[in-house]
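There are structures below to look over.
Any read-out appearing in this document is the output of simple, stated calculations on the displayed coordinates, not a laboratory observation. Computed from a predicted structure; not experimentally measured. Cβ atoms are built from the backbone, for glycine too; each structure is taken alone.
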Structure I
Amino acid sequence: MSDEKPSNFIRDIVDEDLAAGKRKEIVTRFPPEPSGYLHIGHASAIQISHSIAKDYKGRFHLRFDDTNPEKEEEEFVESIKNDLQWLGADWGDYLYFASDYFDQLYEWAINLVKEGKAYVDDLSPEEMKEYRGSLTEPGKNSPYRDRSVDENLDLLERMKNGEFDEGAKVLRAKIDMAHPNLIMRDPVMYRILKARHHRVGDKWNIYPSYDYAHGQSDAIEGITHSLCTLEFEIHRPLYDWFIENLPVPHKPRQIEFARLNVEYVITSKRMLRQLVEEGYVDGWDDPRMPTVSGFRRRGYTSEAINEFCYRAGVAKRERVNEYALLEYCLRQDLESKAARRMAVLDPIKVVIENFPDEEVEWYDGPNHPSNPEMGTRKVPLTKEIYIERDDFMEDPPKKFFRLGPGREVRLRYACYITCTDVLKDSEGNIVELRATFDPESRGGSTPDGRKVKGTIHWVSAKENVAIETRLYEQLFTTPTPDDLNEGQTFLDNINPNSKKVITSYGEPELKKAKLGDPIQFERKGYYAVDPDSSDEKLVFNQTVGLRDSWGKKNAKPR
């Protein structure tokens, strides 16, 4: 990512607050709900908040919004922490949970009740919706809105003690049922929920709403700028109302920015959860998923993700970023660091008839063509080799510079071969090629100086490693998967060809590849070792091609 500090409207606000003396230290936070894995949109939000804290020499907090125990799991907490560390967002000693503040939040709720600014309501969810009104009609006051302070305090205490069933009562802020912003029409502060919490166990029978817990948690931690995406803009008046009406120790400022949208990607947690739970993908870290864990498993680098977020920038209005930009950032990063290896994905056997039967010749191949410091590796040549099926044509056109009957090509790093025969099965399918090699061409050149236009990659059919190779396309066939016609769901846009598993063959050096090692299969693309790999089975995920061919072939007009 560029070393130059970005300029955007959020940083302008921070600069103004510092210049006016409103803030002495900048403190930001990332407040995920531990109910799923982080996605590419979260990566952008993390970068925005973390980079501001870092660049202004302030503090960055990680705080889990664990106010809904029915959806939260420790697995999600750990995955989120791992993702932030991988992305380079360091929270240091500032790790918090909203549940750390449950006692304080409850005391402040009592404070609002005592001031006549909150009440216990017995309306059912359906009745509350009816009483709420609409954008064009004001709401109606609940018949329980004018309960006495003593009655509200008694009922709230009994709610906390578990005396009532779920849904029987809620605590609501008493604001204005005719407010033009529906969020301000007596919002719910506490619901009865008899669920075991992943951190505090069975202590609580009531849990605070996000709108109530969020701003007050910011205030407790001394957050100066509470940065969030545009969907929370409508919630800002309520955020400010709680801050103004409670004895909080600090008053943070909420600022909204446009969320990161990317072609072919869905970032709705509900939809992502549905993909996982209904088996459309193989878990939250499936390489087709737009989760940070999914990108990492596929072979993306944190540098590429961060560079993409940096280039996408910070905006006030929603826009959609091209997926090609993300892949460009990845290729730029991998090009300089990925070791080169040869692998044949769609093999056809070639028998080099004048090569000694049991002999193995070893050739030096550079680990990186433009970085000699990465060294070389040994590549074995034997009588039988595999080449890519599409590197041969029986009746090639004039500008086809690969192998064909009577044609000569260079085997990368090794020698020249000429195709002498084509073997077919009873149905006319090509099953094997025969060839001869020029012994004087070892090393890739000849004494007579003749040139060949085609160079192809290959692997020995004897000295190789079998690879389970997982090939990926976009999970969705349309750039806007949730832009639906009547009667459709986003599932109708799933690409049935998004994953293909094949057996490939690679040079022996691939046995040394480890998780996290960037690898380029020469002439094919970038690949990464999958965690499913073992001593008995080597598994590689396709990370990205050498160029964007899928997008051009499959993109639908908007």
Structure II
Amino acid sequence: MRPARTAVPEPVDPATVSPSAPRRAAKQLGLVLLCTAWVVLGLVGRDPWKTEDAITFAVAWEMVQRGDWLVPHVAQETALSEPPLVPWLAASSLALFSPPLNAADAGRLAVGALLALLLAFTAFASRELNGRALRWLPVLVVIGSVGLFDRAHHLSGELGLAVAVIAAVYAAALALRRPLAAGVALGVAVAAGFLSGGWLGLLWTLPPAFALPLLHAQWRSRSFAATIAIAIAIAAPLAAAWPFALHARSAGLYEAWLAAEPAGALLPFAAGSGAPDPLWLAKNVVWFAWPAVPLIAWTAWIRARGFNGGFREPGVIAPAAWSAWILLVLAAMPEPHLMQLLPLVAPLALLAALEVDTLKRGPSAALDWFGILTFGIVAIALWAFWIDAYFNGMSARVAILLRDSETGYGTSFRLRAIVPALLLTVLWVVVVRPARRSNRRAVLNWAAGMTLIWGLSSTIWLPYVDARRTYQAIGRSIGHQRQATECIARRDVGLAQRALFYHFAGVVTVPEPAPDAARCPLLLVQYGRLPDGTPALPGYAIAWEGSRRGDRSERHVLYRKAP
């Protein structure tokens, strides 16, 4: 006799838990406010931060300064390895809104637009694949993702690529209902992926679409073949327009772009790169995409036993195709970095939301109370530390906790920061107040907690965080050490640092191996941690040295040639 299957909780009626239930308008307004707070907070009131934020802003700023939107530049040097789409968006918002906003704030408004698109396409894809009742859940999972805490608010090509990837998933879902419109959407997504992430963007947006007919009969149709054909016809000219424009201006520029963006660099064991490290992916995906990963594990457990359609449902196959492909490419890449996980979050959120309603009460309550206690304690600590620093200056214990090597920092009372911080705190208390618990409320409470902590960090604590991350003081100090006609050679200075030194102080450096570097009386060297003090260089004297507030892992030293 065949053994009976273990009982699985029946899905909760969406009419009782979704924003479409009674008090629908109030619930939807609350969700919109939560999304708006997550998107808007942190966009203005700070300098560009390394690495991607600084580089992408520098490219956009120099586009506006030069009046040349074709060739990316950083600190007066061409930077053809930087795809142009996100810098174009940032340059557009910079040109429109600066003034009244300063250049960094105006350029970063493009981040707000991209984040809004990321959430919108996540909701659209979920509605097409799983129905109206599930359209908000993956959005909340995205907002609550730990890896997006501050990385999502950086100007970066990876953010543009994340939007392109989820737009491609949406196009695949739309193809089941409107194949022609889906072809247009997929073509634009593929082109946006290429212009945001180069060859990697093309690799992450288009190939999974070719795999869908092999995975499900609904995509095995002539209409979906038409979708693919339309997508290629639209994507090809849009993606090729920028490289062709480079070639039209100069064959050398086009060749330099090919050299800076080699497709072979994505291959395992590519020349000049290291071996793939799949363990890197295993170590980082779990916390980066939390809480999506445990929810996906539950989805896999339920669907593997044949419940709710198993794995043969479009709502599983489409996001899984993109997620699995991106994970496979990342595992095979020789040198991945954390920001490249950002395009993975939205497809994983679609998978994580599928079986939230069937989650057992124990794990659901554990996630809920863990989130409430964790975010509550962190919020109390942030408020307490801020009040103590305002009256007494930052204590040594707090500095050690925040990994700051300096004490005595005094927070400032700024009404425009205090008011939203208080409102966010009150709203969080209202959201997590004792009420009828549900699985969806656990996801909502987690997203609200992440938004609260991000909100406190980007309001009352923003001056402190910015003081630790900005290069403004360093750049201006370096600029004051040179005469107007003196050039500065550089050694091991990162691209982000060079970009910000030029933006803040007009400091342009020459690479030490270049012939022109020999005539420079100054040499700027970027060191890591210096446990034994600043090293001396033969033939040079130390003219200046410094680092960002509380940063012992990076130090800049300016040497002057001895007479």
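Compare mean count of other Cβ atoms within 10 Å over residues 478-485 across structures I, II and report the one with the greatest value. Please list the in-between numbers first.
Details: I: 15.9; II: 12.5.
Once mean count of other Cβ atoms within 10 Å over residues 478-485 is worked out for each structure, I has the highest.
Where does the value 12 come from, among I, II, when relative contact order in percent (Cα under 8 Å, 6 or more apart) is the thing being computed?
Values: I: 12; II: 16.
Going through each structure in turn, the value belongs to I.
Taking FRET efficiency 1/(1 + (r/R0)^6) of positions 390 and 542 (r between Cβ atoms, R0 = 25 Å, to 0.05) for each of I, II, which is largest? Could the numbers behind the result be given before it?
On the way: I: 0.95; II: 0.10.
Largest one: structure I.
To which of I, II does the computed value 188 (volume of the Cα convex hull per residue in Å³) belong? Intermediate values should be presented prior to the final figure.
Numbers: I: 199; II: 188.
Computed on structure II.
Where does the value -19000 come from, among I, II, when helix-only ellipticity at 222 nm (-39500 (n - 2.57) for each DSSP H run of 4 or more, over all residues; to 500) is the thing being computed?
Source structure: II.
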